[in-house]
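Read the figures in this text as sums done on the coordinates, not as results from a lab. From a predicted model like this one, the values you see are computed outputs, not experimental measurements. Cβ atoms are built from the backbone, for glycine too; each structure is taken alone.
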Structure 1
């Protein structure tokens, strides 16, 4: 019995009714109906092919259909059939390449590790990369215009995060840490109380970074972390001072006011002041080290990706803020883990500001020098110029108005 050889090499029995239906559909596309003449022409072509004794491939059958239509008075139908065949061929080729891409991702046979925070060898990494291939194909084939699709494929434009295009979620944002640390926040499972110490504040910074990264694609950033942590340095210092008053001075006197750590009230007790300062500096350094370790070990997004995090700092001239900046830079220089590796995250961005840290004599110029030392040894921080033209009109009394950036953009505007 006559057989048809399919494209993958399999064979099946010849069925001329399939040819009749294919030709009739071409007529219907053009004439919006299947007329009697259309049915007769389709049947004529199908019978001709059926009378060929040899087995035929699918491509040979389609070639014959094209030839018969072009040799008739139905050249417009032939053109429609040729176009349909071409589009189906393109789709098969796309699907064939798509399945090849999926197979490579699942088998981790072509690992590129395009993002520093994604391990494509891991279970989650392989699953995530395979999913990304599917989502990219969906966006290219069903959402983008033909022009946008071709421009992307031809590298005339590049659509960033194409794998998330279909969902339409936001990419890259700044988290309002001031508000969340002060008031607490809710997660899907529970609520979190406000921070009441340096240690808790930095722990919650890491938690918030991770939680938000699960709700979006792209990076998450803190716009002025030095200013944000000031209240918690004061709280911790006050706690340590009150402990010192109890055990060193053996006094019932306590401080309950929100005072600067350099307030004269504290300094009237030199031994207690020295004790509270030492304890606060130690707590701050441990908290910063904990944040660096957490953000370089806590996985998110199906267990294959570190949260892409960035922290901006460098402008706070309050004593508490200067302590925070110094601790962040020293933590960066020290590195993480047993062998003191350079922490990939958070990406540090030092905010340069005239009159604050740019020239000798500026209150934070020493910290700018420390930042340069960190950059020379640890790549980070990057630098952003608060005084550049895009940030004209910022309020020097409101750090929320200072320009900040995502570390991965490598924006350096000194």
Structure 2
């Protein structure tokens, strides 16, 4: 058992891995961000010829079979190989080798992942087998693999990690909350190291139609998919669904320094609130998302004017982008005019529960080499979205030491994470 600590331990990121619509692996992802590349394309994984929405940010070049024993392919959702690939890169990047650690060390090495849909696309596929008369194609693990909890278990088994193995599912804020939850366990001495981040793959016919019924998906860009996700542009018309996985290795600053590990950033502060207002809509006053950001800054012991960059939720819907802009003004007051911000979803679409971890990956690029990724497709200024979102072209050579990552989710949940250089 861990003894009660006299003071919280500082928590840092020492490994990063990802599988994204604009590149597989950290370096490819960062190159895609710098170039302002769009990962949105016509859906290839199923027939969309009769659908009102025919585009998504898929990753067709990802070979998910490369991550699994062939006999296991039919038994897991697509989120599992996406998470495994990102986690393997993150672990390698950190310089750790979990299976070479003692059992006692692995008992304090855990997993916390955020996901919105988890195994939902897998569930849909399995039920189609059952209800369309192809039962023999269905997996005997339909039930455990359809639940969210099995996702973290897969990573725990592959890496031999005996620490906690948890899933956070709070909608679009899931991975922001998961990373904060993991960091808090390390800070309090309950775990020493964690794999933390987010993964989602909500690209399936039934899921697409479900989002479509809510009228939150854009229908205007089927012929020009790369232009479809356009946060903060006046002609924005809705979300583009995306998929991907962004996973990090977290450990104490002391541990990282002792082993000479590369340190990407310190996790400095976290805040979360709820509008308590509506199942999907945000409240117009933007009080609660602003308060989440204020709590995160207070937790990090930084003033608003000490934040150099904000990674935005930026869904490309009329409502969300307008209210997020208002929340930024509420949280930062006059400093909002000085902030350079960006919306990662303009390039990777909306990966649901993995949104926050995708934004943190972009924030690490800003901290790592002073490059703020662009908000692409921001073509028409909107008088209600009148801040600096880094339109269309990356901003290079920036002095970035502290970043706030903002997330807003269904159920009017709000989460913010502050990270920065040591």
A value of 0.00 was derived for FRET efficiency 1/(1 + (r/R0)^6) of positions 59 and 387 (r between Cβ atoms, R0 = 30 Å, to 0.05); which structure in 1, 2 was it taken from? 1
One of 1, 2 was used to calculate Cα extents along the principal axes in Å, giving 60, 59, 39; which? 2
Out of 1, 2, which has the highest value for FRET efficiency 1/(1 + (r/R0)^6) of positions 275 and 403 (r between Cβ atoms, R0 = 35 Å, to 0.05)? 2
By the measure mean count of other Cβ atoms within 10 Å over residues 51-58, tell me the structure among 1, 2 with the highest figure. 2
Which entry (1, 2) yields the derived value -17000 for helix-only ellipticity at 222 nm (-39500 (n - 2.57) for each DSSP H run of 4 or more, over all residues; to 500): 1
Mean count of other Cβ atoms within 10 Å over residues 155-162, calculated, reads 11.9; among 1, 2 the input was structure 1
If you rank structures 1, 2 by mean count of other Cβ atoms within 10 Å over residues 243-250, which sits at the top with the largest value? 2
Given a value of 23 for relative contact order in percent (Cα under 8 Å, 6 or more apart), point me to the structure among 1, 2 it was derived from. 2
Work out Rg/Rh (Cα atoms, Kirkwood Rh), for residues 171-226 alone for each of structures 1, 2, then name the structure with the largest result. 2
